[in-house]
1. Looking at structures P, Q, which one was relative contact order in percent (Cα under 8 Å, 6 or more apart) calculated from, given that it came out as 16?
2. From which structure (P, Q) was helix-only ellipticity at 222 nm (-39500 (n - 2.57) for each DSSP H run of 4 or more, over all residues; to 500) calculated, if the value obtained is -2500?
3. For Rg/Rh (Cα atoms, Kirkwood Rh), find whichever of P, Q sits highest and give me its label.
4. Identify the structure, out of P, Q, from whose coordinates mean count of other Cβ atoms within 10 Å over residues 47-54 was calculated to give 18.5.
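Rule-based calculations on the coordinates, nothing more; no lab input. Nothing here was measured: the structure is a model prediction, and the numbers come from that model. Cβ atoms are built from the backbone, for glycine too; each structure is taken alone.
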Structure P
Amino acid sequence: MYNWMRGNNLLTDSTRAAIKGTIKLDGKPLPHGSITFVPVKGQTPVGAAPITAYVMNTKNPNAEFTLPATAGPVVGKYKVEVRRDGAVWVSNDRDPTKGMSAADKAAFLRSPGWGIPTIDGTIPVFSKAKPSDTEDYIVEVKEGTNTYTIEMVTK
């Protein structure tokens, strides 16, 4: 019950805010994954919940995320955690073989690198702008709509 109440921000009366933005890893849009805003202790109201937005890139590979105020975080400071679920993401709307002849499609699917699993059983989590940073990636959520361009270097 506690986790459900906290997850729905029922343990705080603070104002929720809308968030939107884009995520780039190593200069490229995040192929498929999520971004979680984790409350920073002492800088976010007590009872504030971590909030996650998903990046699916089903139509355009632009790595956009969005949450309306009704589903967004409460006002405060948050650590950013980006998860990359896969290095390659193909959807029905963005199929690289769409429109190819059967022979060309077969050749493409046999090309080096295609069809190789995109994760090794673990989902990498990035919480710093670059690996050498000592501080976490922190954003401040304010009332209204917050727009972020999250850029991280993974290597």
Structure Q
Amino acid sequence: MPTRFYRQCRERGCFERTNDASGFCSKHQKDNYATRARAACDSDRKKDPIWKLYASAAWTKRFRPAFEASNPTCQRIENGRVCGRPMEMLHHLISPRVRPDLFWAWTNVVSVCRQHHPVTAGENPENLGEKLAEVYAPTVIPSWMRPKAGAVEGT
């Protein structure tokens, strides 16, 4: 198998040459600017109350699997058709940072593939409302989640 071309290490200020796929020389394989930046981001993330919800057992073991079972494909609509790729992540239509009370609401979550997951927290405000039906297919809510007919809420 052909070897890679040698190039300069990706670590700032290092002039060693490497042909490793990571782009870092042997000295900077484990300790480099990328791993330090990721560690700093992860430590900030652990302090964030919203990220704690995503790491909770209620989300990872109960909500997400139940949602995936009912909505296994990407709900994004492209050119009038549902994408249909297998879902990879869940997306909140209204960001939990704006409305934390809607974090667990099935109507506020859609399943999307990696290509259709927006980079923004929540959906663009102009896509909410009546236009939402043009952007995402409706979320399937299982029968055990729907209120019973004739039931009075809060009793």
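1. Going through each structure in turn, the value belongs to Q.
2. The value was obtained from structure P.
3. Q
4. P
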